[in-house]
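Following this line, the structures themselves.
Just so you know, all these numbers are worked out from the coordinates, no wet-lab data involved. For clarity, every value in this text was computed on a predicted model and none was experimentally measured. Cβ atoms are built from the backbone, for glycine too; each structure is taken alone.
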Structure I
Amino acid sequence: MPDSQKEPAPVEFAKAIADNTRQKIMKFCCCNWRSVTDIVAHMRVTQPTVSHHLAILRDAGLVDVRHEGKQTFYRLDRKRIVNCCGVLEHTFAPDE
């Protein structure tokens, strides 16, 4: 099973989404493919800052990545978010 398909660790997921900048990136990338250039312009932060946050989201498996020539596009993996939230619920609030 590829790393991006592993069962998410609750703490890793929580850390990935805990940052305000990453939350804004996730919201902006929900439902649409966005280039790094688009994300930088929308966020009004530097490209290295955006790349740092995208790497964390990518490592957590929370964004899909697509390459077209020299550009890289990102989109929120909504199914992964739902799965991770379910893991948090099961871990911290299991059915009695």
Structure II
Amino acid sequence: METGNIILLAIFVLISIIGGLLGRTMKKTERLESEVRKNREEQYMLTEKYATKAEVSEIKETMRKLESSLDYIKEHTTKNEDFIRVMTRLENKIDRLQRSD
């Protein structure tokens, strides 16, 4: 197998891994945002039904945890624009490697 083909294969594997991780992270973000919205709605409904202090406290704690998770995900994940920029650079490098063969 030629060196150029090995490099292309390694780049393809790297892109696949990054894409898979990004997809998984985006799904997790959507799920957590959905849970935060659901918990907020439940909090308002419980408050309207005269929820106990313990129930409201539990909901608030859950919301704090979810918001903390969202903040963590937003801080430690790749933004779509950044991902596209990196992928474009990788594609350009692949094109240059293919032209140099």
Next on the checklist: Ranked on mean count of other Cβ atoms within 10 Å over residues 24-31, which label among I, II comes first with the largest value?
Outcome noted: I
Item to check | Entry that produces -17000 once helix-only ellipticity at 222 nm (-39500 (n - 2.57) for each DSSP H run of 4 or more, over all residues; to 500) is calculated, selected from I, II | outcome: I
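Using the calculated result 2.8 for distance in nm of label points 7 Å out along Cα→Cβ at positions 16 and 32, pick out the matching structure from I, II.
Going through each structure in turn, the value belongs to II.
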Item to check | Test item: Kirkwood radius over Cα pairs in Å calculated as 13.9, pick one of I, II | outcome: I
Checklist entry - With relative contact order in percent (Cα under 8 Å, 6 or more apart) computed per structure, which member of I, II shows the largest figure? => result II
Checklist entry - When mean count of other Cβ atoms within 10 Å over residues 56-63 is calculated, the result is 13.6; to which of the structures I, II does this value belong? => result II
